[in-house]
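Bear in mind that the values in this text are calculations on the coordinates, not laboratory data. Since the model is a prediction, treat every value here as computed from it, not as a measurement. Cβ atoms are built from the backbone, for glycine too; each structure is taken alone.
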Structure P
């Protein structure tokens, strides 16, 4: 069984940052990535305008730059799907003569490490409307920057009221004929800068206090049924595509009850990344925190490695 000082689960910005800091610290570290490509959600972001010193950089390019940085420092990567953890049971075991090891369980193999950084990120939440599953890939999308080009000069809808939803609507307004932005509340949660930008887009129509009740079509999306929450009125909106941006769900299920999580499934850990299990840390979107952005993810990765080094003493 392969043994390492540190295993980093996930290779988004948090995992790549951890890999960079671990390499610079001279740690024998391994990054496990299930997608076969590093970068995480940033790869599907059309434009990143709030990452210091790199305004307007393409998300894919930023992800690749992070990976190249880690590669340059000699970081080790392995394609693997983690299915669970076997953690050392007590402090005495972790302070044994060989330093103590946790075990990462993967499909077909196991790895051992003195420390583990969980940087598994999160995935898009589902809308839950009839037709959503049926038309995935046939008009239903969760990534405007990935699939928007397929709807050039067509009418589309975006569902959500946060930063991602408004970013998607603005992006799509540049290539689509018309964009319906549907939100269940009267006001958006997105930051003011995005709301100001939204107002400048003449081909975006707001559909507020409304929910999508059904997604309909023959072989692909053709229309959506929308319900007004105030008066109950139903109306049909003809669209060729619907982009769902109603939140994210942390990828933490595989860790079961071993690692403490909050009611939403985010791993409970402070800025130092420490979880309820000694020498197991959480970084990035999977961690319970106020702000989930690329800049906070890379900070998490650095903090987690630093905490691990302190805990080895």
Structure Q
């Protein structure tokens, strides 16, 4: 059986080959394991990755025992929910506050810089799905963790967080954009193809300004839109007044470009509690394949309930889903 390795896996493998430290190698291996297709054709590949990870852990533990390594640092977060959204930004921009405000994650929030030392995930609810937010160490000329580029490349979306009242906001933004560009990562409003043939990454992103309630913040927000609005959308919120916070989860869900599909068995009501989340453009074939390969092979047609269609409409295998469609498969 062919491996059919995905572009995300190939990119992770490239990062592994270029890694210079054990931390970068581990992050790339974990990304490789999470993106490799899980079927018999890749069992040998999966086993090899796990073996390399085990050897790397042993080596790291030996180094740690001599006082030369980091232990317990989280360099990779498995993707969960409707999508993985990475938070990056300069020191004291409000990344940890965003994670704490929208998720139940226990975060350390302080006035001093570099509080966050590793990747820290939390789940943000939106309706009947969860969106994974991942806080990261601050980015500045004084501190840049090279392994973070692997986390950014593997994410579904990126939020560049800035303090609207910071006097160095433009310098911070330029440093971050230029540093990512040096690591062949470009931030864009939209990105039809995530990786090109040379391994350059185009990551969908938005700039998010915090402290919107402070005097002068809205003027600074408009200035940012004048400077960066051509390439990226700029959002803003206030934790104090709640302005912009109530629509934040819905805004991010829309930007993930996914759809929620509810399953239904013949003669039974649809299960709306736990939708299947697929990328926009996914078909009935994709849906069936995700449940079981035999179901895809034996599928004859599907019935759909949803917006702008009559109840139980019969559709072919190449029907493209709309958000919150109800799907009943027939073999």
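For mean count of other Cβ atoms within 10 Å over residues 167-174, which of the structures P, Q scores highest? Answer by largest value of mean count of other Cβ atoms within 10 Å over residues 167-174: P. Comparing mean projected area of the Cα convex hull in nm² across structures P, Q, the highest figure is found for Q.
For distance in nm of label points 7 Å out along Cα→Cβ at positions 31 and 223, find whichever of P, Q sits highest and give me its label. Mind dumping the intermediate values first?
Values: P: 4.8; Q: 3.5.
Result for distance in nm of label points 7 Å out along Cα→Cβ at positions 31 and 223 over P, Q: largest is P.
Which one of P, Q has helix-only ellipticity at 222 nm (-39500 (n - 2.57) for each DSSP H run of 4 or more, over all residues; to 500), as calculated from the coordinates, equal to -7000? If you can, show how the numbers build up before the last one.
Values: P: -7000; Q: -10500.
It must be structure P, since only it matches.
With respect to relative contact order in percent (Cα under 8 Å, 6 or more apart), the largest value across structures P, Q is given by P.
When mean count of other Cβ atoms within 10 Å over residues 7-14 is computed for each of P, Q, which one produces 18.4? Don't jump to the answer; show the numbers that get you there.
Numbers: P: 30.4; Q: 18.4.
Value 18.4 for mean count of other Cβ atoms within 10 Å over residues 7-14 corresponds to Q out of P, Q.
Ranked by mean count of other Cβ atoms within 10 Å over residues 79-86, which of P, Q sits at the highest value? That would be structure Q.
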